[in-house]
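Listed next: structures, encoded as structure tokens.
Values in this text are rule-based calculations from the coordinates and carry no lab data. Just so we're clear, the structure is a prediction, and the values are computed from it rather than from any experiment. Cβ atoms are built from the backbone, for glycine too; each structure is taken alone.
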Structure 1
Amino acid sequence: MPTLRRLDPRRSLRVRVALSVAALSIVLTAGIGLTVYTVTRHSVTESARHTAADSVVVAAYVYNHTGQIVTGAARDAPSAPAPLRGAVLEGLLGTYVTGSQIWAGTPLPGGAGIYVETANPNTHTLATLRATILLVGVVAVFLATGLGVLLANGLSKELRAAATVADRVAGGELEARIAAHGADEVARLGRAIDEMAVALSERIERERRFSADVAHELRTPLTALVSAGALLGQDRAAQIVRERVGALRALVEDLLEIARIEQGGEPLRLEPVDLPALVRITLEARGARDSVTLEQTDGEPVLTDPRRLERIVANLLDNASRHGGTPITVRVADHTITVQDSGPGFPAELLHDGPVPFRTGAAERGNGTGLGLTIAAAQATVLGARLQLENPASGGAQASLVLPGG
């Protein structure tokens, strides 16, 4: 039976899609913001440089024609940046940006220079631009992430629904369907799962009908064989024939019982049942009262179907005696009946997959059809009970039937 496991959030498609969208939006927003800021800063800085250069040209013109130094200008300013002073001494007009200040200088006749220092008017503009880009970037990231979460939630919800239906189909609910709508890939996946479930259901139904029909068809010639075997003598050959015919008849009856259970042909007949008493009766009917240790705890009667419950207990006892080994212990406590043998234990595939018809598991547990545990598990499901198979640390194989309410 498949088991549903809790999804690791770190591996969730929803989380990965949301994180991917968030990371992509952060990268795109940061890239666009950085590009806009860099281009804008270059543009406004160049504009401020041109303005400062125009100012120093005007100051030089006024000084050359009037000998006056205009306000904000200085001749041979020692505080001017050294790179700018070096350029002016070489006869060049230049500008230099130092933080929030812009210097401009130009040479004067005679090797001197005149300089203008102005505040950078774009400092506040750039600061405002940075704040705006940061704010817009944060809002954009949140919006993009929110949209990514919505998209991821929708996709994850559809995929989880498809996975849930697939698990239900694998668990035996062959009528479960997704009924997906739309034309995207997820809808196509849902329709493919529905088509698979229909095909699987039809195939299983055909196999069930085939098994039931074969068992029914074999019943009549087997009855004749049983009657013919009774007329044979008492020699060893006749005994072998009767044993084989009896085994074949038991196999057919088991197949018919499985078919009846799967088709739901026999309704439940619930009544209060004294579990210890039922187990004792089953042991006595099978002549195993002296070879099996019964450990019981008296409790309230359990509402269940005694015929089906007796069949389960009998099959568990048969499995323990045929494939396990003595001593065999049966424990009855509250709503639980446990049968434990002293054999090699259940094979790993049986513990993992549960009982499967015609698969007996480990060779050391003997030969058989594998139908006993299959019938017990099917009857337990009809009763709403749980059949738990395990290999206890003390050794052997242990089968526990937990009835509703236990």
Structure 2
Amino acid sequence: MPLGFYLIMAAQFFSALADNVLLIVAISILRDMQAPSEYEPLLKTFFTVSYVVLAAFVGAFADSMPKWRVMFISNGIKIVGCAMMYFNVHPLLAYAVVGLGAAAYSPAKYGILTEYLPHRLLVVANGWIEGLTVAAIILGVVVGGLLIRPDIAASLLSMDLPLIDTGVDTVGEMAICFVAAFYVLAALFNLYIPDTGVDHRVLHRNPWYLLREFNHCLLLLWRDRLGQISLAVTTLFWGAGATLQFIVIKWSESALQLDLSKSSMLQGVVAVGVALGAVGAARMVTLRKAVRVIPLGIAMGIIVMAMNFVQHTWLAVPLLVVIGALSGFFVVPMNALLQHRGHILMGAGHSIAVQNFNENLSILAMTGVYFLMVRSEMSIYLVITLFGLFLSGSMFLVKLRHHANQRQRDDVIHLDDSAH
């Protein structure tokens, strides 16, 4: 891999790291405010709403200038969101601004891979980027959990600069300063990412034109036989993954009697599994064979339901690693296939924007349903059962659809042969 690829990875790692530290910090701030418990999944809702609302525009924006510049601007927006939370703006609103930066960042970070690398390296590159993103999640939830631990927070707050009053007096303020430093570091790496030399489209100023263009791209990808399967899988995966983050916290507090700091560590355990699965997929699965991993999604939903029978941490850890490994192994090849099809059909930035729209609409829907479940005081064990059944059932329907597409393709080929 060329040096530029590793600079892209470094920028992505520190930006994702900051996102995940900030999620744990924001949950802690909500609890300090004594906000209702159902506000916690709403953090993810507010974060992802920009991906859906601005999907028609961020793809065109990402394709209108060098991707490194888009990533730099996006990190700047995230820093603004951090500053808002530091100055006591409600965490939901501040995290929504961070989500705005993330929505603009995503088409650039994935789009630059398809511009910078040959398609034969896309599965490997996706294994790297997903593996590093997951490493950022692991480290992010661990760092977030450590920063809010009373003993560590007290030690960090007692460290003052000589003759300078930093104005950092609370655990939340101190943690947010760390998050902002990670975003600044990511922005510095952005500045050194090389230009790919790809021609950029002039950003169209008519919003209705951009909406029509986005709608055309959306329909194009859903009508493509391979595009629709990979898009369905990744859409379900990211919605389920976002919901699972909050399920793990709630479940570990109920079943394992862990506090937020330790519960966030278990999120990191899932992420370890995802990293292992992502590395395995990068080594073992080619782009041509990507669709063969769909049954692992069915298995993942079944295994999730085993969480209901676990009441000890020593059993919870390997179970969560297995769940993470299955998800990482099946999503990385499907993600690479989706990027490849999207790049061929419509261009990198537009295809990633379509992908983000669908995936984050799924996150909004699934975390919204989870919010209603928590609000109705539904048992976490019933939530886990319904979640697992939905995941397995949905993946099974995707598998049936793929087989139907294959039969249609074979019929068309047969008819063409008969005509000749």
Structure 3
Amino acid sequence: MIKYSVNSLKHRQIRSWLTMLGIIIGIAAVVSLLTIGQGFNDEIEKQLSAFGSNTIFVAPIAESQGTAAAFRGGPGTSPTSGKLFERDADRLRRIAEIDEISKLIMGRGTVGFKDKQITSSVQGIEPGIFEKTTLVEIENGRFLIDNDQYVAVIGSTLSEESFGTNKVSVNSFITINGKKFRVVGVLKKTGGGFGPSSQLDTALLVPFKDAQTLFKDSLAENEVGAIVVTIKEGSDVEEISDKIIQEIANSHKVRADEKDFSVINPKTIQETIGAIIGLVTIFLGAVAAISLIVGGIGIANTMFTSVLERTHEIGVLKAVGATRNDILKIFVFESAALGGVGGVLGTAFGIIVVYLAGAAGAPVSIKIEIILFAITFSIVIGLISGFVPARRAAALSPVDALRYE
């Protein structure tokens, strides 16, 4: 019966390929979207793990603007509501579970090297927290250390591309807002990405006190751009986040539910970005599902047409001993074969799309579960689409079928 079904499909090659096209397109879309979506989630988890699951960010952005807005904040992002001050960081020292506190200042400055000037984001940092993360890796030179003055660590893009043919290397001198800084380190290239490492390739890191001097005209007295804390091992991140909220709310003399700042921990970041990626994936997956539905309708249409064209053939098969169940199996197998072959080809095309997306810089994560799901799903689509035409073929009377011209 299998050989008979395959031969029937071969005799109608053009129709069979056109029928499978909808399944191929739909499965390719599903595989590529699910794989790229999984890649985004894996990349986010990897970066958050590298920065540390016990790290908490405090940003001067109102909670009403959402965690995503706070997370997007970075170098050169001005506070839209509220401010943070050094006294806020000092107040957090009351929390016993906090291991270390680091203050940041973020702004934009005019950066010069030789005869070229650009406008770039500048981050003033206290290096303590970054020494404990694998997120920041040095390619050449060293990272900032305590008591450094007028030195800088730069990202790979800033080093190699931002100043044209002039490459900035370790011990080169650059100017930031007219003040001279010596480059002591160049960061390892990350290729962009998402989350905390998304801006490292264009980063320009200087000591916190130097940044206070650079941006004194745009900052209030003792203002900071953000506070990063690490908590002691074994402490509950959510519980400490609540304590931080309470302390800074008291410092700002606001209620916790009306706070003019955001407290962000890795779980919050992952949930927020994961929710966004999930919604986009679901939407695009729904679009891809339409292709599968169209493909299923195509299979059903092909099988109905095949039953009509092969009515006389069905009568002959029954006359020589084929049972109703045999006829049902033949047509169900044909529809399942259309779905299965379409699924395999669609999966192959989807993997090609994934590799192309990966080569273009998108994070991808190919999992065997997604491949098996795609192929199984396409076979099921074929079975469901072909069942009604197959049952109709099996129900034909041998005498009536033989008379059909």
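Could you figure out which one of 1, 2, 3 the value -0.33, -0.81, -0.97 for log10 I(q)/I(0) by the Debye sum over Cα atoms at q = 0.07, 0.11, 0.12 Å⁻¹ was computed from? Only one of 1, 2, 3 returns -0.33, -0.81, -0.97 for log10 I(q)/I(0) by the Debye sum over Cα atoms at q = 0.07, 0.11, 0.12 Å⁻¹, namely 2. Taking 56, 51, 34 as the value of Cα extents along the principal axes in Å, for residues 122-353 alone derived from one of the structures shown (1, 2, 3), identify that structure. Going label by label, the one that fits is 2.
In this comparison of 1, 2, 3, the computed figure 0.15 for FRET efficiency 1/(1 + (r/R0)^6) of positions 218 and 250 (r between Cβ atoms, R0 = 25 Å, to 0.05) is attributed to 2. State the single structure among 1, 2, 3 that was used to calculate helix-only ellipticity at 222 nm (-39500 (n - 2.57) for each DSSP H run of 4 or more, over all residues; to 500), giving -20000. For helix-only ellipticity at 222 nm (-39500 (n - 2.57) for each DSSP H run of 4 or more, over all residues; to 500), the value -20000 is produced by structure 1.
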